[in-house]
Structure 1
Amino acid sequence: MFRWKATAALAVVAALALTGCAGGAESGGSGSGGARADRLTLISIAAPTSYDIGAGAEWGNRSEYFEAVFDTLLRQDSKGELQPNLATEWSYNDDKTVLTLKLRDDAKFSDGTAVDAKAVVASLERFRDGTSPQAGTMKGNQYAATDDHTITITLTAPNPALLNSLSLAQGLVAAPSSFSDADVATRPVGSGPYILDTSASVTGTTYVYKANPDYWNKDAVKYDNLTVNVIDDNTAILNAIKAGEANGAKVADNTTISEVEGSGWTIESNELDFQGLLLLDRAGTMDPALGNVKVRQAINMAFDREALLKSLQSGYGTVTEQVFPKSSVAYDAALDTTYAYDPAGAKKLLADAGYPSGLTISMPSVPAFQTSFDLIKQQLQDIGVTVQYTESGTNNFISDMLAPKYPATWMALQQDPDWQLINFMVGPNATFNPFKAQDPKVDAFIKTIQFGSTDEANQALKDLNKYLVDQAWFAPFFRVQGSFATDANTTVDFWPTNAYPSIFSFSPKN
């Protein structure tokens, strides 16, 4: 499906050849942290674009490559809660504009040099000044090493998402000595649990890693070897699972789950994405009709969300009418019943808005998701809204959307933690607010969330979410079940906040 943040448009090209075989659970080493196996073989639907953290560092469906070779300052556990990692302690000043982090003193890069404060600052600066998709989230930050194992991050304004970001791509730490290397994109020098074996890897197809013998947290490493095979074709993924050619695989097509389970594999899941319509032109600058809240509300009433979930995801997911996830303090289950499926009521709203004869809305489309586009067109037609599709092409779908060339679009987006979500979808400069739509009430809620006390911010989040639903800024259909399969030899805890499980969450069964 289309996903931003490295999970977008990844399953629409031909399958790449699968190489390598899954390792069993034979003992390949020992450690006080429990059972350890020879090899973990995983299937991913996307290859890394570059190991240079200033150019290609991403999370989402590419997190496994970066987490294998680079440590992050903080780490999330299987519940999404922040834990110490390279940073052992952290604290803010009173106005939350200076974050101080204490670093561990026993970490080394794979070239043997120390992971000290200067190296961490250099990595943070390289990411901030680079071209990675999330580089903009760190713009304006100033970094300083106050001693060998202490750094400060000075912000222009409070950033409620900063700590979480330091457990993701923004917090990756690489050896500064590698930044000037001509092959920095393909030969990472990292601080993580594994070292890329470039002689055994095939760029774009197969990535082979060996356990880092000098990694500071040996108990966390459960496998001596790690292989990640890239397969972006759903049928090829299913065939690899049936053939036992991996221990774990991203299941990009939920309609194959019954076959996966029938092969003796176990499905772990989360609900990270929502699918639905983004009603982008909320001010009506390109399409005046969408500037009318009654039109946007009518569009929300046009969709039989339960039927869409069954048709498009075989029922794997949960219908929703809000963009904030269940893990958010903003989430309110009552909001998911704001707009009942009511074509007759929707037609009346359109008439009240001044469109008794209906209206036409332009949207982009791509052949790979024709079923979704056809169902959307059909259900909107039932209330008198004609959808005029223009095929963008897979490579242009996102760029055309963000240009912006269309007032509305179907999309699948990640439901981020609160502040990230606001800056990704809601705020005036958010990526998925290409018309820069603003509302005084929304601006006020955002200001309180950023600068208010915890109680004030939490209430503002709840108020913001309700306002967005009432004003129909979006028309979500459902939260999609993200599915990951493991074989009989392997267990995994699937993060609730990422599209791919953490490398550290895999374990061999005894």
Structure 2
Amino acid sequence: MKNSLLCLLCLCIAGYAQAQIPEDALRLTWLQQNGTARNQAIGGAMGSLGGDITATFVNPAGLGFYKTSEVVLSPGYNFLKNKSNFRETSTSDNKNSFNLGTSGAVFGFSNRYSRWNSGAFSIAVNRTANFNSNVFYKGVNNYSSYSEQYAEELASARVEWNDNIISNNALSIGSRMAYYTYLVDTATRNGNKLVVGAPEGIGNLNQQNLVQTTGGITEIAIGLAESTNDKFYIGGSLGLPIVNMERRISYTEKDATGNVRNGFDYSVLNETYTTKGVGLNAKFGLIFKPVHSLRIGLAIHTPTLYGLKDTYSSSMTTAVENPTARPDTFTVSSSTIVGNPIPLYNYNLVSPWKFLLSGSYVFGEVEDVTKQKGFITADVEYISYKGSNYQSADENGDNSYYDDINRTIDVLYKGAFNARVGGELKFKTLMVRGGFNYYGNPYADSELKASRINLSGGLGYRNKGFFVDLTYVYGIQKDVNFPYRLADKANTYASVKGTNGTALLTVGTKF
């Protein structure tokens, strides 16, 4: 039942494959916690610890631990290597990029005339998502062809096989390009007229896919927290995430049989997607100290309401073999299909809720933090990835397509738990830190393996209001990538395993 529903929904959204797809929602929501070097060294846990500007993006109540003001800057650098396995063939690709951990300023204040006797206000910026990545895979496939997705759409649309297909806006750009280049055509089999892909049924196909993604999400936030008698802390923040992402896909399919008379030689599809926009969210939190050494934190992150704009452009080249065994090559671009300028798609995306529970134990807890001996801390959070929701942002826009995507998201994804744990030992002005975190599988299909694990360690120095922290994070992530999706058979996909290292430096001063 589940697979049948998914097949139906894939067909429903196929006509708009050049616009938003369910994977885009996951890309903007399956995110790892980023922060200062100190925060990253302890696994990113910040739900109950406080005293770090990263609390603005995790549990704003942690800002209430500030007694003074400070300014911080957290530059970093990422080293990413992706290894992919597709059709029993392994490949790899690398991508390095700069990163920005939580940076900004915190202003502590006291209020002797209120039961809320101290607090802090923060202005911070954070790179909440880094999309810079290269994924490359290739293999031999005798099971399916990417042409079949277009054949499925054209067959289900029951269109007349003529030049009107190119101007039919009810069809996807990809299907119209496949028609234009003869990647798909009609054939009569057993007396029935069918729409088929040129590579269908010929045997082995060499397939390869290169996905290059750049950009990220940079969030600007303001936070406010207050405390009463250093026992109860409450805080909130408003975030403005700015999305800027570009994804370039180059997919190639080539006849691997050596038969020069089977009607197909090769096909290449190049696509460029861009997504830009801005969102708004809020975070609220509490931290309670039942005894001096114990802290319990609770935080809720509202959904982020994104207003996004997408562009899409593409080109397709197909070489089909004529009866003389000479290939005829046809090339078309999306501008030929839809004209210029490049179409702009306006829509809203609502991300899921996030709930966080945290605990910390501080060794030698005293008001003078310089005399504390260290701590251990842990966060557990829950996110329902199936809660993402698309809506049209155009006036009088048709939401039927977005309703189909939302139903597909509900089938493809599920809720997952994430965990972060870390600790610190203090030696006067020097600190040693370590941490670990795990991000659970967001896919509902148990055959799709995905997770993110990070191990971290770092050093810190604090003296006379000046501090510097250095951290290295080693990460292992598993995910999947589908070169195309079909409704009438099981989908082939690449398993992607990435290893990444992040070096992060935070420098700051009290004032």
- Query: Once volume of the Cα convex hull per residue in Å³ is calculated for every structure in 1, 2, which label goes with the largest value?
  - Reply: 2
- Task: Identify the structure, out of 1, 2, from whose coordinates distance in nm of label points 7 Å out along Cα→Cβ at positions 162 and 226 was calculated to give 2.8.
- Result: 1
- Item | Entry that produces -3500 once helix-only ellipticity at 222 nm (-39500 (n - 2.57) for each DSSP H run of 4 or more, over all residues; to 500) is calculated, selected from 1, 2 | 2
- Comparing structures 1, 2 by FRET efficiency 1/(1 + (r/R0)^6) of positions 50 and 442 (r between Cβ atoms, R0 = 35 Å, to 0.05), which one has the largest value? 2
- Note on the structure: The value 17.7 for mean projected area of the Cα convex hull in nm², for residues 90-273 alone, derived from one of 1, 2, belongs to structure 2
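Coordinate-derived values only; no laboratory data. These numbers were taken from a predicted model, which means no experiment stands behind them. Cβ atoms are built from the backbone, for glycine too; each structure is taken alone.
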